[in-house]
1. For mean count of other Cβ atoms within 10 Å over residues 72-79, which structure out of I, II has the highest calculated value?
2. Using the calculated result -27500 for helix-only ellipticity at 222 nm (-39500 (n - 2.57) for each DSSP H run of 4 or more, over all residues; to 500), pick out the matching structure from I, II.
3. Could you figure out which one of I, II the value 21.4 for mean projected area of the Cα convex hull in nm² was computed from?
4. Thinking only about mean count of other Cβ atoms within 10 Å over residues 64-71, which of I, II has the largest value?
Structure I
């Protein structure tokens, strides 16, 4: 069955085989970047509202819960990458039956994993409540539901990504952020506190799932062609390692500060960390566009390295300006955004902004590695994720120590990735970006 060419949401993307390896990168990236700015801005307003309407300790609890949701949902990124990679390949090879079969199979597998996770979290509820000093065990249930929604979302957002539905992906991001801030503000104003705010995060995950599924369900047809799941299994391992590693790198700080730092300092650090993480989203938007284009380049035997270079250049240009502006007036930024109670974290804000800019660069190396079977990039990122956790367990007496650990790890990791890329290109040790993908 030959895939028909058409335009619009949910339509199979044709013409991939004739696409230039570095063509059409910045237009979709600009679209996603705009959506990212809007969605991240709304998410940021959510955190500002919560920081101002919850006490500092309660906001620290909420920030820790949000980081737990992010870390526990990291396998979602693996599901997303699997769907993006193999659906893109099936589009390029005109195999719609495999797309349909893979969507159904991955949905069932992901749902089973999610339900198993909920059962384990139920058993561990007393331990989790005690470890993180949670105000209610209900928060663990909300956390579990949010994780299941995110895992299922990975299936459908991956299909959106493969079809290069960047506009629809932007709509998802914005509407999910809108739903979170509306539900969260109403819940907190009604007096539901941390529980109400965190419920809004789970609700937003469910909204994103529904929006992502809407345009791609029509591709589930009766004419299904079995897909070799061994390929999925082989690819899932490095993808899962990458997702867990990078998610740990960018989120473990909020859990560490909740465990090791007491009082208002933990809440101040959490506020600075949330603000700095806006810088990670900029390369994330560029990397999202880069991923299927690199995969398509692999399918056609083109060199994807120029695509990576262009993505990295634009990402760094877009990240440097806000980093410099924040560095010039960190106290004013913290006071304006969060209020006087959070100015004490102005110093660490500058450190964290530098670190998150470098983490954003590392995210591009990770995406490039996943799209090209470049597992050595993944190994570098995994190694430094372990290093960060170890160093945080040793140097945690002050929030400044935690921030410097993050900066040091991000700088070394980005440097190692860059050094390996240069070495691989010059020595020919990068056959994964020169051969046809598996």
Structure II
């Protein structure tokens, strides 16, 4: 293992200072593409711009025949290090809650603001520039580096499946799509849609409509209810659904109002609202579902607890659909999730379907690429630990990948929130760390995975 970085930390910092204006300008351009999941035309335009920018820097670029994954390649060698990023973003939420336009990349108060700055366009840009640094600082490559740029991370990962059909997976790598330090364990991901039979309640209350949430992986910040010709608005605070404790769920606020379950003698008593009030509300760990299990351990590391969060609520004719987003740890299997929802099906008058399911990720921290990663992080004055994440990233889509940055522990982790932003100093510090790590890996002559 290298005992110090191969080109010197001060040289890396000096290089980054010269690139700062270009990095921020390119990030602003990337943010300007309104790449909300499902906007295929805008997504392709954004990916094409990103790959063209990489070509201008001197990289070889490739793309899947389905036009949903781009690849930026540097170096050569028997082993390949991969970096997994994505250009799609979640919906902006409530536009009235943004201090700055969500697709302009405003620079203010020491941060750059906009949808995707943290998740994941900022990481995509600094990863590209970290690779550019290796070219311009004269690193002698003994490894191949591939920046893999996806466009469907916020929904089903069809892009990654298409990539795997056409290209080999890297030997190891990381996804800069979360927090520092190193997350070598991630909870799984499950979306369960419950379909509540509400025809009697809807007919009895007259005019009825309910709407909250647009993304299955975001805590909704607004809910609208129309009941008996009156409209009610319920405010919340958006958050990433892997950290529901950071938000205020407007679906739960709506149900807690009592409007839908007014008490005995009333004509209606909505099943979905009772389910949320009696089973989900105020308990992100599923205690009322009898899922408040201990975290458990794997290779001496604590696992993150399983979380449950209602994220999307919609009316569909005489039914109400509720999406519940679950981040299950390694101790909770698919069949256990099914048993949980089987148990309450008749009492609350619903049918359910698991519409997306990803297994948890567990990667041994003892492998050499990750010990070099830890050493690099610590050499930049940071304290490293290997941790388990409640969230999910592309890292779990390939073998020997971890989640690593770009959000430092002291920074606001505001992915999926209104007013998403990333500190500019933190952005460039992360770029320095990534550059240093790529230098160390590229310069290693021996194989890092035996």
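1. Looking at the calculated values, the largest one is I.
2. It traces back to I.
3. II
4. Top value of mean count of other Cβ atoms within 10 Å over residues 64-71 goes to structure I.
Readers should treat all values here as calculations from the given coordinates under stated rules, not as data from a laboratory. Since the model is a prediction, treat every value here as computed from it, not as a measurement. Cβ atoms are built from the backbone, for glycine too; each structure is taken alone.
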